[in-house]
Structure P
Amino acid sequence: MASQAWRVSNWLWHRNRRDLALLLQSESSDSLQVSIHPSASIGTSVFLDHATGIVVGAFVTIGNEVTIMQNVTIGRKVEAPDRAPRIGRGVLLSTGATILGDVSIGDFAKIGAGSVVTRDVPGGCTAVGVPARLTNCPEPVPA
């Protein structure tokens, strides 16, 4: 339901009906407890598991086949309001994960529960902790 509301608000956003798009986003956020900004770009087959407390900020890009668990926040930093996170294909964002700033999460990466990601995560790696550190990378990652 939340993704359907986002698709309508995104359609309105791209047709310069921004006030109506934001109104729909606000109403769906209140009733569904999932807030996805109308300007966000979301691919196909994105799964919002236990869709509660999810926040996707303005201009965030989410690839295909991404799984987002409950209480995940994806957004920009105050210092760089024009730079939003980019989430690759097949990524898993575990419960309570926070992705902030001008970061890229590579294809098939995993973000651990409660992790705070403020730096890029290469494809296939797992990021865990606060701040997030890389583990289980398929190739060595320079420090």
Structure Q
Amino acid sequence: MNALELLEQDYRQVEEWFDEYDELADDQGRKGEFAEKLCLALKVHTQIEEEIFYPQAREATKDKDLLDEAVVEHATVKNLIREIEDMEVGEELYDAKIRVLGEMVKQHVKEEEEELFPEVESAEMDLDALGKELGERKDELMSKMAE
């Protein structure tokens, strides 16, 4: 799987989980499970993008502005994740924070898929090797953070 396919697979999975979370109504236990999965997946995703994907995309595309915006968006997402992780399911604003997180992620994904990915595809990058590197780091972080 190349780098863009791997990142897009992450996006689709997280979008699906946000949709499923919205359908849970008052099932606090299941909401907690989905919130945990979402937060873990997003923490790992943002980390592999920041450690591996963004530096290589920045070098290949020379698009400083787009990647700077992505890093700032990640910081906002990570702050919201910390707030959610410090809360209990059912607490005031918990669902609202999950919904806002979902909206922020969807906007971020849209920008990456419509603006960054086309630039990356036309740049001189080995997307297959990059995908392998991202996949290995993702697996490593998932097992480490899930403990």
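Taking distance in nm of label points 7 Å out along Cα→Cβ at positions 23 and 79 as the criterion, the largest value within structures P, Q is that of P. Suppose helix-only ellipticity at 222 nm (-39500 (n - 2.57) for each DSSP H run of 4 or more, over all residues; to 500) works out to -6000; of P, Q, which structure was it derived from? The read-out was computed on structure P. If you line up P, Q by distance in nm of label points 7 Å out along Cα→Cβ at positions 15 and 111, the top spot, with the largest value, goes to P. In terms of percent of Cα pairs over 22 Å apart, the structure with the greatest value among P, Q is Q.
To test your reading of the models, identify which of P, Q gives 18.1 for mean count of other Cβ atoms within 10 Å over residues 119-126 when calculated. Answer by label: P. When relative contact order in percent (Cα under 8 Å, 6 or more apart) is calculated, the result is 46; to which of the structures P, Q does this value belong? Considering all the candidates, the number was obtained from Q.
Bear in mind that the values in this text are calculations on the coordinates, not laboratory data. What you see is a predicted model; the values in this text were computed from it and never measured. Cβ atoms are built from the backbone, for glycine too; each structure is taken alone.
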